[in-house]
Structures are given as structure tokens and as C-alpha cells.
Structure P
Amino acid sequence: MNASELIDNLIAELTDWRGKTFADIRRIIREADPEIVEEWKWMGTPVWSHGGIVCIANAFKDKVKLTFYEGASIADPDKLYNNGLEGKKWRTIDYFNDDKIKEPELKNLVRSAVDYNLGKVKTKAKSPKKKTAE
């Protein structure tokens, strides 16, 4: 099974509000960046990548957690991050039962994460090679 099929199965197994929330998050991510790649890592974690990891989603008993891999480096003008705010790298959005997903704002955050990743790739590609002393 490929990653997209595994994610389909995971969503299907979530028969309560978490399944719908997870499916909505996935749809929004894919609409925000049609070139995003779905992956399945770490023995069961859905991951979306473009130029590096963009975000990771997990379902827990009481929430669906969306983690932005480089979240600390990505501006959040709409204040979507609500957990992991003190970390040096990751930022998360925890969705609970009856939470409404701010769709346009989440799309903007996904696009910012992709832009950040692609900017890092370009910077690495343009870095001049260090000259060694002879």
C-alpha cells in the first residue's frame, strides 16, 4: 500500500469526529499545495512534504494534532498555533471536538511552510563552496 492509501485507511478507522477533522485537514493541505507529497513515516505517521517536511498529523483520543516541522521559523499572523509555542523548531495546532478549522488561514500557513522549505533548498544550492588552504 502506498502512503495515500495508508492515510485513507487511517481516516476510515477514525469513525468519530476525528476522522472528519483529519480528512478536512488533509484536504486543506492538498488544496493549499497540489504538489505536496504524502508520506507515511515512523511506523504510522502521515507526513506532507514539499522541499522537506511541511507538516505531520496524528489523531489522539481527544484531539487531532497538526505539527508544522519548521513552525518556529514560519510566521503565524492568524495565531493558529496553540501548542508547542516554546519549542525551537516545531509548532502545533491541536483540534478538539467541535473546533472549527480556519480553512483560508490554514492554507496560508501550509503555503508559508512550503515557501520556507523551498527557500532553504535554494539557499543550500547557492551556497559557495569553501576554499581549502593549499
Structure Q
Amino acid sequence: MKNLRKFTLIELLIVLIILGLLASLVAPKMFGKVDQSKVKTAVLQMELLSTALDAFRLDTGSYPNQLNELRSSSAKNWQGPYLSKKLPLDPWGNAYVYRNEDPYVLMSLGKDGAPGGEELDADIFFENE
């Protein structure tokens, strides 16, 4: 029992400092990956919405005026719902922007939820080809 060695306060502080330094190096890279995965999720969700929009057009002859028409509509020859669940929100909790133009516009407003912006706040457009 007399030979048991205990950690001193200095040794514990050194270990905590080393762990803090390691965390400060690793954390930014990990959080950057989370943000990039949200951008990829937005693109994938817009591809899903685009497929549903195309199916709507094939059945009815035109694109819907609003995205919620993918779930219920009174359009002639409508054979939906074209989405099995409710309309998804973008990864930041905002509704996707849809405008029935030629071609239609489908986009996410990015992290800030406002038009424009840079980097993660930039708008993400789905190209309808």
C-alpha cells in the first residue's frame, strides 16, 4: 500500500491541457464535416422532390403550383400522393423554395435561411434539366 503512486495536481493539469489542445485540433474538422453533410442532404432531398415533381407532371401534364400539391391535389389525372411522407424541410429546418417557372426553381436558402449568402449560408439550387 505504501508504494501506490498518486497523480499530482500539476500532472492532471498537464493531461487536461493536452486533451484540450487535441480537441481544438479535431473539433473544427468534425464540425466542418457535419455542415458539409447537411449540404449533401439538401441536394439529395431536392433530387427526391424533383422526382416527385416529374411524376406529377407525367400524370397531370404540368408541374404543380405549390409543393404541397405533391401530397394532395384536385388536378385532373392526379394519381398521388407523390411523396410517402410530409414535405421535408431542409437540414436547417426551413421550407424548400419552389417556383413553377419554365424550368421550375427548387432551392434551399442554406444555413441562414435568407436569400444569398456565402459558404454555408449560400443558396443551394437544384438544376432542372
Structure R
Amino acid sequence: MPATNVLSNLFTTLYNNESRRKKECIVIPASKFASEVLRVMQKHRFIGEFEQVDDGRSGKFRIQLLAKINKCGIVTPRFSVKKDAYLGWERQFLPAYNMGILLVSTSHGIMSHHEAQNKGLGGALIGYVY
């Protein structure tokens, strides 16, 4: 069985369902990491409610879509970002200043680059959503 990139699968499924104007989607497999990413996206109002459904295997997410995602993707390799270097990455991955978020994995968990900047944290760049 090939290894799946859970985050890439999550973003691809979200993007495809958003572009088809669906109201909700199912993402398989579920993981704690993906759950944290979804929590940050929900906090920034890119998605609505989501729930983890136990299917006896790896689990899955049922996610409410709000038609707010224009593009989302993962960043590979996971570049490390210093606490004062978010602006350059923002220019590279986001279409305009303050439009969308970069998802950053920090020592305090996964958060948007805005939160990380406010807390003075660096981390690893994992994805973007706008």
C-alpha cells in the first residue's frame, strides 16, 4: 500500500469540492495533524463545521464548505521560517498582502502565520489557503 500524504489529499479534496460548489465533502484518511489544520482553517472562516467520523479503519472527516477557498496547497519541502521572515513567504505563496493564510507548524502547535508572527514564533511552513 503506498504512503499517502494526508495533507495533500485533504487540500486536493477541499479544493476540488469547492470548485464544484459542493456544500460538504468527505476526506479520507483522518489524522490528528489534519484535524489541527482544519481547526485553523475553521478559525479563519475558510470552512464551516467539521467532524471526525470513525469508520473502523483510519477514520474520515465530514467538512462543511463555505465557498471561501480559491486555492489551497501544501508546501514541500517544509521550509523552516524565522519569526521575522513571514513577509517573503507571504509574497511567494499568497496573491496579495493580508489575503489568505500560511499554515505554520510551530512548537506551540499548528497556526496561521499571523498568529505565529504575533506570538513571535518561527516554524515549518506546511501549506497555504486563500
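When relative contact order in percent (Cα under 8 Å, 6 or more apart) is calculated for each of the structures P, Q, R, the largest result comes from R. Across the set P, Q, R, FRET efficiency 1/(1 + (r/R0)^6) of positions 27 and 99 (r between Cβ atoms, R0 = 25 Å, to 0.05) reaches its highest value in structure P. When helix-only ellipticity at 222 nm (-39500 (n - 2.57) for each DSSP H run of 4 or more, over all residues; to 500) is computed across structures P, Q, R, the figure -9500 traces back to R. Work out the source of 43, 28, 20 here, i.e. which of P, Q, R gives that when Cα extents along the principal axes in Å, for residues 43-114 alone is computed. The value was obtained from structure R.
So Rg and Dmax of the Cα atoms in Å, computed for just one structure, reads 24.5, 89; which one of P, Q, R is that? Of the structures listed, the value fits Q.
All of the numbers you see were taken from the coordinates with simple rules; none came from a lab. Because the structure is predicted, anything quoted here is derived from the model rather than measured. Cβ atoms are built from the backbone, for glycine too; each structure is taken alone.
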